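Quick heads-up: structures coming right below.
Where a number appears in this text, it was derived from the coordinates with a stated rule and is not lab data. Remember, it's a predicted structure, so these values are computed and weren't measured experimentally. Cβ atoms are built from the backbone, for glycine too; each structure is taken alone.
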Structure P
């Protein structure tokens, strides 16, 4: 790179990894859950049942350690590309809270930040809610006389770093499962977090067809299965299923639940299920408890063999893809017209969300990194 070339991530002077957060000890569990559900009027008695999931693992969520590992992997990839931009880490619901992280960044002289969120898909809870927390943090800092400018990379369900890594991991898991099970008695179940139907119906651009959350998952799942069939030379059936349903019992959420689906497969004579959590970036609580604990117990009761595919986590292809996204977003911020790679949907999603995208159906909150 010549001295006249801009730094790879210019005009940004920092990268923020923004995640959901989680408790790191038993005493943090209930405060964390109250933060997550703030404003919804959920009594502590109901939160206690969710708290048991965390206490099952000693009151400690795995997500923060996974964020630390991802930060280390990102630092390694940035260094490999000779990019010395500092990395920051902030959470929405636990320390380090994103407002505190950005306040410290301002104190260090940093003024423009590009964000990676640890959530790939389009919906209120998986995109706009992160943008709302960024918007709230920036408003607080503005009132304190600490203005910052924050952008983010595009949602990445169809960025090859995420999509192809998932494809490879599923293919290898199926290859291994076929050593012990005939293809006719094997199924792939792609798993993601369930959301309310109303949230799915309004996911995506406000002037679009909605259901972007479900469509993005279904498109990736179908493309992966096609690749598995072509690579391994077998015919396989698959289904997109859901986990981690919460909320009022009378409120409809995306179905079928993964446990119900396992029951249907067992009744149909299936012997092995390859469980692929493509809706998640890492093995956080919804994976460790809802899949590795509850779904595994269901499979054991049904006599099913469960093969759980790893999440992308710190997979080198995924991490390299995240840095590609950072460089893509930086070029766009410099005014360069960039059309980044996309698979299986060949159309990259916008880094600046259009007006009305994935609306908050409960209240109105300002959101960063968008046109509304």
Structure Q
């Protein structure tokens, strides 16, 4: 074969191969944006869950489950972007709702900021910030209770018997040595509000506004609790998600260190005492060998939410107000609404039921 024919033959073969490549569709694995995203003040990027290879055919089942469980708002962030957002009934993206005890985790975060700025030392007696006589205990008994004991539900005071979350001195009486008994109770937690206000000289709302809201574009308000005792946090779902995203990024918001004390943050999301390994600083921890629950002194084997990833930690509130954070998957999951069932406690069967549905969706 002459050289010219050889050249023409080669060009025909090469052209045919290129044509095949052009006509054959590329086979690509679904992949969503993987960089961490932080929303602006009025904009928030979304991400198609199909791009993460999620099982989107299970969405109708998930939404039906949420609706039957009295959910008002539900949201999932993946790498900071909104992957799912659903509201039920007349509830909207702007509707405010109470966090209940999920606000405890925000309080723990605020105590950490107060400590990093030198206002508070969590190893000091809370009496130093609350003043003498905040209880009916002796001076020695008050001095034995540190701020950390309030953060870890281990103050050793008698459990509230009033049913009104009483924070009057008469309602705080000695039961046992601080740090030797874990008991989930609101009144000792509520005293942290006074610790922060007295130490900083600012109202709880003003301190939260300056140190958190303004830095992450969040809105919210602390309002008096039952009988005027303590403070309950209110916000819309997206503001809850902003706080969840702040937790996911260990207190850093797009390069701004809102909580720079990483020692404190790590203590907050890890076991804080010997009695209940599933509790940090006012934060629930998954994946531990056993756990205790509100309202009981019993210890239960296994983690609080077996269906959820083991590294999940959460801000959990009465009537199933939820902020779940999963570092291994860069996920934040929010649920607000009325109680899903008969349990009114922060930890309920709903957690495991929901994560059973999410396990199908997320395919982990």
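Details
- Which of P, Q yields -12000 [helix-only ellipticity at 222 nm (-39500 (n - 2.57) for each DSSP H run of 4 or more, over all residues; to 500), calculated]: P
- Each of P, Q could give FRET efficiency 1/(1 + (r/R0)^6) of positions 54 and 174 (r between Cβ atoms, R0 = 25 Å, to 0.05), but the derived value 0.00 comes from Q.
- Answer label among P, Q for the case where distance in nm of label points 7 Å out along Cα→Cβ at positions 70 and 198, calculated from the coordinates, equals 3.7: Q
- Looking at distance in nm of label points 7 Å out along Cα→Cβ at positions 62 and 118 over structures P, Q, structure Q comes out largest.
- Among P, Q, which structure scores highest (criterion: relative contact order in percent (Cα under 8 Å, 6 or more apart)): P
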